[in-house]
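Next up: some structures, all given as structure tokens.
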Structure 1
Amino acid sequence: MNEKQFLKDILHKYRALLKNDGIAENIIEAKTLLINQNKIGNKVIFAGNGASAAIASHGALDFTKQAKIRSICFNDSAFITAFANDYGYERWIEKALSFHGKSGDVAILISSSGSSPNIVNAAKYAKEKDIHVISFSGFDDTNLLNQLGDIKFLVESKAYNIIESIHQIWLLMICDLIIGETEYSVS
């Protein structure tokens, strides 16, 4: 394997996927929704699995601390294990939304494949309860999470690390747009 060529090919894939023509509009639409819902007292609820859970956690932190958008993330291990034990893993996020979500809140749901049953069930529940859904998914536009999103962030790739990295970039671009700059004090 030619390692330099391998890395050049990966960077080429990133460049091509980041040149998504509609992404600026989606980022602006997400920013507007988040600011408007925050102004009227609604919150943002983040959820994901695995690396997407880490992205969700990072997003909830930065949106709360830096962008001043009230946010929570369903990633506490005791919370997850209790809800999964009592309601089933495929329904734990949906059930958590029933306790913490209300009409007008925003759920930012992240799944690389867009087919994780617990994330998809949460999106379905959110739609039923008038909770806005911002979806971050991958693979292709037929995935269930993408179909359920009010604002959709889709990385058309099957490479998990590429999907997750681009999700992180786009999510933090929304945060930076809310703040209005990219360089700022974090204290």
Structure 2
Amino acid sequence: MTRELKSAVEAAREIDSSIYLVDRPYRITQNRLAEKVLNPYVFANLFNYGKLSLMNRQGNSMGVLEKFLKSEALPIYKVLIEERAQYMAKLIHDQARDNETVVVVCSSLHVPIIESILSAPNIDEKIARTVNMNEISRKGLPLWPILVGVYFVIPMSLGVYLWMMAVSGLVGGMKKILLGSSDENNTFRVSNS
């Protein structure tokens, strides 16, 4: 994001304007997202969201991304879009002064939510009713290590163990075939009678 922020800072300096970062801290978003992707289906859709998001950067419609999130990955939508938009709207409302021009730079998925909160006739009431800052700013425990263990380390360890057992069994079987069995019942004896 350095490139995008650099452009914003330069533009703000040219017009002698202030910049306020109003997005929720990354770690809070990361931990809240980790809570939601404990479900394997939602976890898989996190990767699909990433793919669609990258495709969107190349000019595809944001509507496709929003539709996918709302239909296939609602927990991800709630954390990445709804909660962050609510958080931003609250901070924008708290920091903006009356009769001040405010420019908000965010994704187009956040705009309708921020706009609906900030354009409400009784904005303080709307924020109090719809934005639960205690919940959406709660950091929680870091669950990423658990996700890595559950979805990658344990399955990979099990796969390696099973592969090693198969190779060991195959090598043992090949040894018996090539070297013959050392069992006394299978040895031949020559007698002179």
Structure 3
Amino acid sequence: MQIDAAPQLGPVIQAERKARQLTLEQLATRSGVSKSMLSQIERGEANPTFAVLWALTQALKIDLAELVGGQSQGRQIEVVSVAHTPEIRSPRGEWVLRILSPPNLASQMEWYEVEIAAGRSLVSAPHSAGTTEHLTAWAEGLTVVSGGQRQALAQGETARYRADVPHEIANGGAVAARALMVVLYR
């Protein structure tokens, strides 16, 4: 049985740090790992513990699997299968949100595939101040309500509206309707 050599994490960490234009000192501050330890890790002179790796991946906003696999910087195409696309479903089956955005963008920018059953709606409480939503209708029948205004959308049209007030996406059609929703947080 052949055992593969341990992955060389130092060059991957250094490449990720430089890609973010961070100095050793800045990464040390963000991660809580000392500057000297970071330097040793990057040069391959020290083997980091799991706790140190975890702190670095959190500070760099990368997955631990990407770091260990060495794929984070070099990978150009990432594919998420349908089976691994997270979903949020309403308790009564009125709507489904398929989360298409990567987790590291949460609370900055998120995008979803939205599906709303016929005659149903997705009602949302206000998000944080300055948040906007951008909804592109992939089907007929969708209406957006925000800030007391109501706007019907034709297939292919995009509505941009405040999401820091109560808002709603309604499907007045006879069949389920789908859309792409992008949420931008300020």
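Observations on the model:
- Across the set 1, 2, 3, relative contact order in percent (Cα under 8 Å, 6 or more apart) reaches its highest value in structure 2.
- Identity of the structure behind 5.9 (criterion: distance in nm of label points 7 Å out along Cα→Cβ at positions 47 and 175, calculated), options 1, 2, 3: 3
- Which entry (1, 2, 3) yields the derived value 16.4, 55 for Rg and Dmax of the Cα atoms in Å: 1
All of the numbers you see were taken from the coordinates with simple rules; none came from a lab. Every value quoted in this text rests on a predicted model; they were computed, and no experiment measured them. Cβ atoms are built from the backbone, for glycine too; each structure is taken alone.
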